[in-house]
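Structures are listed in the sections that come next.
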Structure I
Amino acid sequence: MRSRQHAAEAGQRDREEDRATGQPEPEVVVIDCQREWRWRANVAYNAAMTPNPRPKPYQGSALFTCGFRPFFFFGACYAALAIAVWLLLFEGKIGLSTLFAPRDWHVHEMLFGYVPAILTGFLLTAIPNWTGGFPLKGLPLVILVIAWVAGRGAVAFSTKIGWLPTAAVDIGFLALVLAAAAREIIVRQNWRNLKVLIPVTVLALANAGFHFEAYAFGVADFANRIGITAILTLLMLIGGRIIPSFTRNWLARENPGRLPLPFGKFDGVAIAFSTAALCIWVIAPDGLVPGMALLGASMLQVIRLARWAGERTAREPLVLILHVAYAFVPLGFFLTSLAAFGEVQSSAGLHAWMAGAVGIMTLAVMTRASLGHTRHDLVAGPGTCAIYVAVVLAALARVGAGLFPISTIPLIHVAAFAWIAAFGGFAILYGPLLFRARH
């Protein structure tokens, strides 16, 4: 009886991990518990009551069979290209026909160019698994990719077409993504995952605000902070779902002992407090109140990370890198609180969040999902470990550039080259997997 109960619990953990990331769900063979029966009955009922016409078999390129394939590949290519262009802009060697100031172009293309691409790849892959529907593929997926590329081109050449048409083209991409994701969730009545779209909606609104603020005032600091808040909130939500799940599954199989604590009231309090602190920071980035709020959020996020037993995953790079990425969340809160007190430059905390938490986490999810969904073993080879080292180095160097003004220029160059190596390396290593059909 004990072994059967253990098998049922292991099966439940695997299903939770699969639903969290959109991994194909294996068939469950343990059916001796009442909860398993109720779960299967509920899935069957929803499938029966929800119109679910099977789409015609797709005969086109494997690249457009699932959302993660084009958006992970082109997103990684753009992450490398955008930083290469930014480095040349920073050195004054080139110029762009954009209405944005050079710094604002860099900020915008990371916040509203790169991140939405990877986020779209994740959502279009995970949501069908959460709802039991079919992934977007073929022409609709091609249209989404074209919309994203059009946004990047419109921003780069906005002096030619004007700020309002540029904004319309750029904002249109996330609007289409939200429409596709919301339709799937609502039609399937998968209400519990509808909350994931709230930060995405805020991100889309922040993008609209960024265009208007840059046009009206020349810089877009307020919308920048709103966008960062939306992305971090989403990272805290999804990270809190996948990191403990992956860690628990690996530890239970490979390193029995202390396991991550499941999502509970503390996690909800930590996310709510941290989001509130970010909202205060959006309104007033400097001063005692935002400084103390951000410092409190940093402490809560440190405790949250410690509950996930990350120190026990050193032998598995695919899991360890998730904990490393999340460690930059409390670091960003701490450094931004010091910036609010006037102790350090604000860029240190901002890049701890964006280059560190967001950059490392997206690369970690991209590698793991690409391996899993193309039916390869979940093993980080030497190339994957190398791009992990590169992206962590990029994050540390860029944070250091904000902390040590005397070394800013060389550290920015180190960060840029390491970032390009990490995401260019992903495109080279994983491109063949993403362009080929699953085997």
Structure II
Amino acid sequence: MKLHLGCGQKYLEGYWNVDFPSEEHTVQNYSVADSFCDIKTLAYPKGTIDEVRSHHFFEHFPRPVALALLCRWTDWLKPGGTLHIETPDFLGSIYRFVSPFVSFDEKEQIMRHLFGSHEAPWAVHWDAWYEERFKKILTALGYTELKFIKSQWGATRNIEVIAIRGDKQFTIDEYHEIAQDFLSGSLIKEPVKKGKVDLEKVAPSEVQMLNVWMNTLQATYLNNQIDETVTLRNDLINLKNYKSKCYWPNLYGAITYLAKLNHAKTVVEVGVAYGYHAEFILENLPQIEYFGVDPYKANYDPLDPFSGDVKKLFQDLSDQKSFDRLFDAINFKLNKLSETSKLIRKSSVEASREFADGSIDLIYIDGDHTYDSVINDLNAWWDKVNQEHGIISGDDLNWKGVKEACDDFFGKRKLKYSTIHKVGFEDSPIWFYSFSSNNNIKQAVLDSKNLVVSSAY
């Protein structure tokens, strides 16, 4: 996995692009990020990242925070992983600034480049970087093969450093020692040509300043430690931001409409996935008892791209670990939405055994779309649905396995099912069968202006 931090409007293919939330921006109208968060709270397991990359982002952090981030990025990187940072080149900018041939206008541009644009609280450059400074800290952190690229654009001067992470795994005490040695160079004192700063020869107020810096560094570093709380927070943010890429408004609404028509009190959804439909159901039917069924098992169907999408979203070590994190996030979200919701992490057939016959008012089957799985789902849940007014339904009748399974299942029982879809979305039909003898469900849907019911199959 490769991270592009503070991506702004520049999307790098092959990277997971991360940026501050859109509401934090003032001039930038949009962001191309894959996920949004306060990057100081971003966390990944040690030794799992191939590259950490940032362009004109690192200078936005105060020096102790920047050092803490460097320590955390070093933790995340695999041995041999790449660190790639670009900032304004302080030394190159100063050389340009003091030139007698530089106009006042150009000097003002250089000042802005060095200190930030100041149109928002975050748009301030807290610190300055140049080649020697990068060399000192990155060498201390065990990086090798440092490569520097210097460039210019108009009045601005920039510097990129590309470095390879070494094999050493650092303890927090070792990071503390490295950071203190580095930050001691910023204390007001007699210059030290070689060796470490003797703090006994430094003014007490400066030593106190160093202690404040070190406390800030430690707090930032520990705040970024990977734990369940941080992971869950990041995953919920990722899910929220991913919604625009995996949201099917052409389907949402039909099931809640059916549930309202038969006054459903108990609703079961087989195949919860990202939980967006479950969220929609609970927001529109807050009074119901909702049960979501999903085993959250990776690679269940080689024809369904869902497994690959989940791994890309969570960027974890294994396919199954990504699904574990998805379950944790959805379970947390649904519990917050409703006290009467429950997420059952079992296969469809296993979960059906937890329900009494006739106890379900509406079930929506959107799990494994292979023929055998749909047939098994129909057999497992049929008797669980209320046989007087209940509705059994499912998604994606346009899938071959789903269509053949429905035709065979209902055909053997000499029953006819119907389809429902939103106007304009004929390619996304939902199938349903109502046990109601007076057929009021179908007629009510026919009377709806936004939904279309086909002739029964």
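Readers should treat all values here as calculations from the given coordinates under stated rules, not as data from a laboratory. Model, not experiment: these values are computed from the prediction. Cβ atoms are built from the backbone, for glycine too; each structure is taken alone.
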*Any idea which of I, II comes out highest on distance in nm of label points 7 Å out along Cα→Cβ at positions 188 and 212?*
I
*The value -11500 for helix-only ellipticity at 222 nm (-39500 (n - 2.57) for each DSSP H run of 4 or more, over all residues; to 500) was derived from one model only; which of I, II is it?*
II
*Which structure, out of I, II, was log10 I(q)/I(0) by the Debye sum over Cα atoms at q = 0.18, 0.23, 0.31 Å⁻¹, for residues 252-307 alone derived from, given a value of -0.63, -0.85, -1.16?*
I
*Origin of the value 15.5, where mean count of other Cβ atoms within 10 Å over residues 92-99 was derived from one of I, II*: II
*Which of I, II yields 16 [relative contact order in percent (Cα under 8 Å, 6 or more apart), calculated]*: I
_Quick check on the output: 5.3 is distance in nm of label points 7 Å out along Cα→Cβ at positions 68 and 372, derived from one of I, II. Which one produced it?_
II
*Taking FRET efficiency 1/(1 + (r/R0)^6) of positions 260 and 300 (r between Cβ atoms, R0 = 35 Å, to 0.05) from the coordinates of each of I, II, which one would give 1.00?*
I
*asked:* Suppose log10 I(q)/I(0) by the Debye sum over Cα atoms at q = 0.13 Å⁻¹ works out to -1.10; of I, II, which structure was it derived from?
replied: II
*Of the structures I, II, the one that 12.2 was derived from, the read-out being mean count of other Cβ atoms within 10 Å over residues 148-155*: II
